[in-house]
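Below, each structure is written out as structure tokens.
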Structure I
Amino acid sequence: MKSLLPLLLSLFAASCTSTTADNQKPNIIYILADDLGYGDLSCLNENSKIKTPQLDKFAAEGMYFTDAHSNSSVCTPTRYGVLTGRYAWRSRLKKSVLGGASNHLINPNRTSVADILKSQGYETAMIGKWHLGWDFQFKKGAASNGIGFNASKQDIDYTKKIINGPDSIGFDYYYGHCGSLDMAPYVYVENGNVTSAPNRITENKTYKGFWRKGPTGADFEHEQVLPNFIQRTCKYIEEKAKNDKPFFIYLPLPAPHTPILPTSKFKGKSGTNEYGDFVQQVDAHVGEIIAQLKASGIDDNTMIVFTSDNGCSPRAGFEELAAVGHNPNHIYRGHKADIYEGGHRVPFIVRWPAKVKAGTVSDATTCLTDLSATVADITGAEVSDNTAEDSVSILPALFQAKEQVRKDIIHHSIEGAFAIREGKWKLIMTPGSGGWSAPKTKSAYKQKLPAIQLYDLVNDPAESKNVYKENKDVVKSLYTKLKSQVELGRSTPGAPQSNEGKTTFEPKGFDRIKEELGL
């Protein structure tokens, strides 16, 4: 028996080590702002006229990235990428966004970031703006009528349970609304159940307070949606901090997207306009979440990510902001919806006191699809070949700020235009913005602009000089890489996968350039 003692002690120690390691898995909170520009945060833009003290402190206590990108320049496809680790154009959604009553986009059989974390013992929650579609049920004889923007004309049965919501892709708990806060129906759904059926139709609102006409739940007030989500998040943190299990909260905010509705506490406080006031409200709410973590005693080993789904929207009132010297998208060209940097370069801050050194800056290129690979890396989870095909772990960059993690990244616009970036070079596969800013696509073709654009982002971060003619070898290399990654169904090592439907990435008029380059 005595000879077995060292073995027994060894097994006991291994058991204790395993338990300790398990307990050390960090809580993870992923805050996704909506339409917040890179230049809106004063920690990222010293010329910002909007003061963001809580996020500035957040960055000072963690790491901020200067070269982070959403995988799309609009809402729905970015959210798809965050949760699946896959470019959304590989799904059925080749352009644009879903509506407030659209059916689900993420296949329940696809492994999500929530699934990965659940496999590692996490409790998972989604609180906020979903905008990835879920399946409302309709009264007998009624139908969903397409993409789901005309919810006011639909005959939804609000007494029936929602199908294929966040719970179908790994979330233990969810509470939120389906589309953007300007898309009807305006109802909260909690774990598949509408919390209060519509009792009125809210009329259209325009400009900054914009929302579409539609049925509105008895408990739904547009101005209080953002504070409601924050309060519920803080309550969730308080409750889960009492347990031993780690938790993951996906918190997609409905702000500062339209309707731009700062509460009375923040109105007129930014010195800019209502948009600036709303940004300051978002900033304050982030401070509330961190305060709750500290009060609950779990701040040290909680990793919080703060980012945005795309660049700032023109709805913010660019002329008004320019009049006071503020540019929401900083030095970058374009804005939300565009293939230019202003469409997809976003703020990205990570705060994890136990692991990430305070006050650090990383120039590593990263994409919002990278969450899946990162949490798998953190927790030791294994992912299959048909999971997170476009996700790269940023953990090396978090621990060593100068570490590069991505060789390349693919961008996508609201019109479905592609771009690929590698190092300083960015190849755009459209003659214009691919979105809402000038030159729009039709105008670009009328102006007979080249079908492609190549920019040196180190020497020309504003994308002002198209240099594709002088760098044909670069164009050829980037095009070949883009074509390969589209056709392989993945951009990371692994077995080839399938895209859903046809994916077109070559612009009209590209055949002449292909001949010129010998492609």
Structure II
Amino acid sequence: MKIALGQINPTVGDFSGNAAKIIEFSRRAQTGGAGLILFPELSVCGYPPRDLVERPSFVARNRETAEQIAAATRGMAVICGLVTPAESETGKSAMNSAALLQEGKIAFLQSKMLLPTYDVFDEMRNFAPAKSQQLFPLCGNRVALTICEDAWNDKLFWPKRLYTIDPIDALVRAGGDLVLNISASPFWIGKREVRRDMLASIARHHKVPVAMVNQVGGDDSLVFDGSSIVLNAEGNIIAQGRSFEEDLIYFDSTKLTGDLHEQIEGEEASVYGALVLGTRDYIQKCGFRKAIIGLSGGIDSALTAVIAADAVGAENVIGVGMPGPYSSPGSIDDARALASNLGIRFELLSINCAVEAYRKTLKEVFANQKEDVTEENIQSRARGTLLMALSNKFGWLVLTTGNKSEMSVGYSTLYGDAAGGFAVIKDCSKTRVYELARRRNLLAVPPPIPSSIIERPPSAELRHDQRDEDTLPPYSVLDPILDGYIENDLGREQLILRGFDPADVDRVIALVDRAEYKRRQYPPGPKISQKNFGRDRRLPITNRWREPRPS
């Protein structure tokens, strides 16, 4: 049987739009000779719907839409994900389910058993788990239909499993000879490789073909990379979909041959693809048409502008230079040159008058006080006010330009450079920002980012001759410590054992711990690491725990 994988980009709550995609891809697959097409987890309503599933009207709309899809795809078998009502005694109102649509009706329903509560997931909050699962017959196969996490508990792959049951193992033991998995598996660096290896282990272990269709697209901070794959019983990939774009691929369940579409390879290329897709979908799915960025002449705003232009087109990006008392002529020239290279609109609005007005207003109450970071932050907040004024007047989305290194240690100004609606590079360390900028420059002639931006020592330019290293350790020292402390949860002594200077470790840990309240107020941005700031890392703001030191 020829089977298709419909790797689509749904939007949460857009039932008519999602249904239209499912119907369109189904008809294309039917024209291409497929008898069955798979769509991602919760593709009818979009993933993740979170607390929307608590609304009876939302749950009911899932069923209604699935029935409409079934009627529109008569003559073709379709598997898609949807929310279904839960059994009343469970205490949960909904289940995460997969439906087989055949001959104009819902012919079979299967619900998810394993509900993840780690990383960005909190499915136990919203869904009731299935008590059991069944096989269904299809063209000579006994199909084991599973939903995303149901495949993530293979005992031969995971050294420490999270669940006591393995749905795939149970279904194959019951006679399943073809595993189909519909997924909404978010991207992070290395995730595609983990998925491939895990599914290959399942195929080899159970000696059955495995097909996984994965969602693609951005949803708030999550980015889904697609990269759908099919493996034979030896664990070899026989079909795969593209990364970071919608795709339709076919495979033959008897001959075990299929389409092999090229995927983005390499860490930096994958990260850049995720950032562009996440930015595009946030802007467009939230109803914005244009984005605005404060262009300082620095590396962070430059990379943000390039990503935005790649995401939604140069004609939909506005750069604003906002020179202040300490802005260097070179920074202003570089901001203008960047905008010219990208072909984006550029406006120049000085903050000098605004800063002077603030200082004049505060002069009496600040009498006899030394100037300090307060006056620096006034400059940043003046810029934030101008950007938000333009946003309010014209309906443009402000893209915040801060990176993960700065967010980690609180090197940002609330209601200043932290103001905005979406933080494009918030999960990228400063080191990675430079790597991405250099890589992007290699892809165009002439390169979009002026070399002087990349070569200039990073500075907020809020006081005379300021450098980031006046306040922070060099990024070559800071970023590896942050990686250990934040990404890997290493404690003080573990970091020191890795060779880091104790004084640097103590300084960085103190800065990170003190800045939690700032990070909580930062806009969302695309997740590209295993542990970003948001749903991945849930620490209390009010908290007196400190890493122990030797007495």
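Tabulated data for the structure shown
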item	result
Answer label among I, II for the case where helix-only ellipticity at 222 nm (-39500 (n - 2.57) for each DSSP H run of 4 or more, over all residues; to 500), calculated from the coordinates, equals -8000	I
Per mean projected area of the Cα convex hull in nm², the highest-valued of structures I, II	II
Structure from which 2.4 was derived, distance in nm of label points 7 Å out along Cα→Cβ at positions 446 and 510, options I, II	I
For 2.6 (distance in nm of label points 7 Å out along Cα→Cβ at positions 390 and 414, calculated) the corresponding structure among I, II	II
Mean count of other Cβ atoms within 10 Å over residues 78-85 derived as 25.4 - corresponding label from I, II	II
Ranking I, II by distance in nm of label points 7 Å out along Cα→Cβ at positions 158 and 462, the structure that comes out highest	I
Among I, II, structure where distance in nm of label points 7 Å out along Cα→Cβ at positions 134 and 262 as derived comes to 4.6	II
Test item: distance in nm of label points 7 Å out along Cα→Cβ at positions 182 and 398 calculated as 3.4, pick one of I, II	I
Given 21 for relative contact order in percent (Cα under 8 Å, 6 or more apart), calculated: source structure among I, II	I
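Any read-out appearing in this document is the output of simple, stated calculations on the displayed coordinates, not a laboratory observation. All values reported here derive from a predicted model rather than from experimental measurement. Cβ atoms are built from the backbone, for glycine too; each structure is taken alone.
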